[in-house]
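Heads up, there are several structures right after this.
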Structure 1
Amino acid sequence: MLPLKGFFRSVFFLSLFALVTAAPLAHAKDDVQIIIGTAGVTGVYYPVGGTICRFVDMKSKEHGINCLVESTGGSISNINGLRDGDIQFAFAQSDWQYNAYHGTSAFADRGAFTDLRSLFSLHSEALTLVARADAGIQVLDDLKGKRVNIGNPGSGMRATMDEVMRAKGWDMGVFKSASQFRATEQTKKLCDNEFDAFVFATGHPNGSIQEVTSTCATKIINIDGPAVEGLIQEYPYYAPAVIPGGMYAGNPQDVHTFGVKATLVTTKDVDEKLVYEVVKAVFDNFDDFKTTHPILSTLNKRSMIENGLTAPLHEGAKRYYREAGLIQ
């Protein structure tokens, strides 16, 4: 894992690296070009897409496939791009994958996208509960009677926290106060003692969590128990997540929580060979793939094909996983 102090610098250079490696290559006229829809160039999806393309292009003389990444608006625009045939592969959060496949939420107008197919999941966007060390918060239930920032309406962290509250049978009245500051505001306000705890949906390591745990005495609290287990069972786009101990100052133990997954998806109509070669490129270079970004450092092959996938596996992905002994 890269040192946390180099996190932001690594994101910049990895994104720059992806820009270079994803440039169109000279190729034979009979070669097939595939496009992976990612997100903004400064995020995680773009450099990860660049690495996948680099691995695919390493064997382009053998399989005749060339790969290009495309910066996009993220999950929803990626799924719409797949549906419209503009791209062949795309990153999407598991909750949006679920909603697209079932035709719910932002995809209700277009209906169920039943041709959507999964390849694998990646890192967790984990619901993270950070509390002041002097607030007397050791477990999730200790939030009752405390000052808690539950996130701004419309944000991913607020939506997930609302689900936790529903599962626990809580309303706003269980807290001494429930503030709704944005993620960019809450770090300073926690250290200034304006509230006792906040929630944040993010992958790890994260610069904001690094900042708050280094600035004032804090604890990252487990978000677990029967109510959370029930949510994971109820919503297949949720999956367990672990924040490794020692990743952040003052938090030496693993923290158990849950959240959505980043996933790579395609459509049923994309040729089985193309999907097989993309999956093979990642899993045959798995150790190198995990070094693309610190957020990928804890990936596990089996969990990548078991967690967070709410659309069926593509036949090309199944073919590789059977050959690798990962599924029957």
Structure 2
Amino acid sequence: MNFNALAMQAVEAIGVPLTKGYRMLSCMPMFHGFGLGINIHTVLIHGACCMLLPTFNGKSYAQALIKKRPNFIAGVPTIFEALLHLKQLDGEDLSFLCGMFCGGDSLSVELKKSIDKFLREHGATIQVREGYGLTECVTASCLTPRDDYRENSIGIPFPDTVYQIVTPGTDDVLLPGNEGEIILRGPTVMTGYLDNPEETANTLRKLPDGNVWLYTGDLGSMDEDGYVYFKQRIKRMIITNGYNVYPGQIENVIDGMDEVAYSCVIGVKDPRRMQRVRAYVALMDGVEGSDELKAKILAELRKHIAAYALPREIVFRRELPKTLVGKVAYRLLEEEANAEEENKA
């Protein structure tokens, strides 16, 4: 029922026909809610064609785009960032695209602008649309509308799905514009975690309105029109010298620099500050890391970020570890960095 509800909701939210004759190109893993729920089940249940690539490879992905001319493509930000640099797509017409959907990880404002520019330059009349969700409700439960993008917004909830923002650690609903924990209810919400009643009780809560709500563990807000704004995983928030630091804000600025492919910001255990901010930066091909580039990154950050949130360390890497879904594996970086600190001690 969860998957069938998702398939009906998603097509309504997409707002573009997904029927026989249409094709979806996907290289998302089938064990993931995004890959199985959207890229396979939603496509097949409506009679469209599902084209799967087992793993992402720039050359084969570009060939599939050119030869198969899919109408829809979906993936994580790192896949679409790679598209911008595929020489095989130079001069190619992508006007056959009816929809491009990004999920699984946050899409920075700068990367969205770059992707939309890439689409226009290749004849496509669409823009990349960001979805938000979590495995506990199969996958996406929110999507940016086709023709109404609001900066930093992840869009509006799917039909029959309701969002609210509550004060973290409580059930107190906040007014529009206030930041808190995102909770939601709808027909795709799970029945619980297998053999884990304690965690299920923490995540699924029945409120005085009589409905069961899913507590996402994500920080965000909603505006008066119902647009949702995702801020950060609560567990990813860095606390340094008593201040809350949001890695996504720092990553957005760094990722917007011409020399940078993508970045990941983590908190490293620190005896004085509790945590200190470290930025891992993957550079564009041909760009070398240097003290001068570190200074340039910090100078750009100072224009947008408070002094207490500035990275104490910037580490250049040719590439950063990724999960099987294609997200940057920030937990691995945290474990690596904190192990280094323990060895020093």
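Every number here is computed from the coordinates shown, using simple stated rules; none is lab data. Please read these numbers as outputs of a predicted model, since none were measured by experiment. Cβ atoms are built from the backbone, for glycine too; each structure is taken alone.
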- request: Could you figure out which one of 1, 2 the value 18.9 for mean count of other Cβ atoms within 10 Å over residues 70-77 was computed from?
  value: 1
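Identify the structure, out of 1, 2, from whose coordinates relative contact order in percent (Cα under 8 Å, 6 or more apart) was calculated to give 12. Show your work: numbers first, answer last.
Numbers: 1: 23; 2: 12.
The value was obtained from structure 2.
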message: Starting from the value -7500: which structure in 1, 2 was helix-only ellipticity at 222 nm (-39500 (n - 2.57) for each DSSP H run of 4 or more, over all residues; to 500) calculated from?
response: 2
task: Work out FRET efficiency 1/(1 + (r/R0)^6) of positions 94 and 214 (r between Cβ atoms, R0 = 41 Å, to 0.05) for each of structures 1, 2, then name the structure with the largest result.
output: 1
- prompt: Ranked by distance in nm of label points 7 Å out along Cα→Cβ at positions 150 and 294, which of 1, 2 sits at the highest value?
  reply: 2
